[in-house]
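S.K.: Some structures to go through are shown next.
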Structure P
Amino acid sequence: MVNVNELKIPGKGKPMMDVIFAIVLLIATLSTAFCVYQATRWSGVQSIDYGESSMLRSESLRATNIVTSQVIIDVQLYTSWLNAVAGGDKAEAAFLRERFRKEFRPAFDAWLESADADYQGGIPEGTPFDRPEYNLHYYTESNLLEDNATAAFNHGKDANTNGDMYISNTILFAIVLFFCGIYSRWESVKIRIGLLGMTLLIFSYAMYTMGTLLLQVGYL
């Protein structure tokens, strides 16, 4: 026989709190799964961006090596031309000038044209390498690749930050789930009300931060 006096009758207000806790538990569970999913997606974005940044930096280094070789060739031919002019060997100077690279010739011609009016085969001041006409394709490409690599790396850092923020939000929802799981251990209505207030406070903040994060970074 069941002793009626031993039965625990729920206190006033407990059924309503049970409903509230159940609703909060459901939303917090779904939100936790969503935040974990978002953190995983942003982690994938971070990996892709870092990989792209590394590839672009490698390409930039390759272009830098090429342009370095080209500058060395230009400098060596130009130096040899200077020596030929200084030695009065016009044939040698003409021979070397014909072998200047196409990217070097505009700067060299502009440098010669910058000579004074009384220029008669001497050497103008400065060098062709100081001229704005000295533009190397691979130098521009190297700078562009480096800029793109930096942009990809920064985007990866932002993705990492977004993932960390979602993980932080997951911790908040985990605390909410914890309170939802332990509230029923107390029969005291006052204790349950206190736990409910604390749970709703953390839950509201977690929902607010998740909504703010979605507005800032968007949904993947």
Structure Q
Amino acid sequence: MKELTIGALARAAGVNVETIRFYERRGLLSRPPKPEGGYRRYPAEAVNQVRFIKGAQRLGFSLKEISELLSLGWHGEISCAEMRDLASRKVAEINQKLAALEVMKSTLLELAETCPGIGSLSLCPIWERMADIPEKKEVKEMAKRKVEVFTAGCPVCTDLVDLVKATACPNCEVTVYSLNQGQGVEEAKQYGIEAVPAVVVEGKLLDCCKRAHVTKHDLEAAGIGKPLK
């Protein structure tokens, strides 16, 4: 594919021209120099770059996160395992947002049930109670069980990560650290981890990790996958 004008780039990537300009202003896309008496020309690979940015936005990544991803990917400083861990953390973040939305939904339903739907605004219980919601509504549903998995990138570690994620429920916030990539080193020292894979639940290293094989029963016994009390 030959070099593209901004209009051709926008059409090929499925966006509008203003989106391209916005990405340029945010530093997500390089702006080519404008030749005298001509049009700016974008390289063919810019199409995939724009599509990548849009796809990452649809998955909930912020523009700052996307900028960091593009920078790391361009210099080859991020691995497949790190991308997987990033996706897992994004899932946990989405679960937190869903929990918050559920709280808002249940609160609004409660308020709606108390409203007769007739009369003046001064008689509306929804209007009256709106200012009290931040003080009186406890968001217990947003609490998460903190689960940390420490790995070295080996097949055994990968199997345990898969088992933890398969056992976990929306009440669990799973974070995976790849020690071989320099992640979670300080945390591992704090928990006294001497061998991997290792699982820590609510700040406590599971005794079962001292064995060669951790089972789903071991994880469930530690509370993973169960509702919070």
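We did not get these values from a lab; they are worked out from the coordinates using the rules stated. None of the values given here were measured: they were computed from a predicted structure. Cβ atoms are built from the backbone, for glycine too; each structure is taken alone.
S.K.: In terms of relative contact order in percent (Cα under 8 Å, 6 or more apart), which of structures P, Q is highest?
M.R.: Of structures P, Q, the maximum of relative contact order in percent (Cα under 8 Å, 6 or more apart) occurs in P.
S.K.: Now for a separate question. For FRET efficiency 1/(1 + (r/R0)^6) of positions 71 and 191 (r between Cβ atoms, R0 = 35 Å, to 0.05), which structure out of P, Q has the highest calculated value?
M.R.: The structure with the largest value is Q.
S.K.: I would also like to ask the following. Quick check on the output: 1.8 is distance in nm of label points 7 Å out along Cα→Cβ at positions 15 and 199, derived from one of P, Q. Which one produced it?
M.R.: The correct label is P.
S.K.: OK, next. Thinking only about Rg/Rh (Cα atoms, Kirkwood Rh), which of P, Q has the largest value?
M.R.: P
S.K.: With FRET efficiency 1/(1 + (r/R0)^6) of positions 31 and 151 (r between Cβ atoms, R0 = 35 Å, to 0.05) as the yardstick, tell me which of P, Q scores highest.
M.R.: Answer by largest value of FRET efficiency 1/(1 + (r/R0)^6) of positions 31 and 151 (r between Cβ atoms, R0 = 35 Å, to 0.05): P.
S.K.: A follow-up question, please. P, Q: which one has Cα Rg over 2.2 N^0.38 Å, for residues 111-182 alone, as calculated, at 2.66?
M.R.: P
S.K.: Ok, one more. Assign the value -27500, calculated as helix-only ellipticity at 222 nm (-39500 (n - 2.57) for each DSSP H run of 4 or more, over all residues; to 500), to the correct structure from P, Q.
M.R.: P
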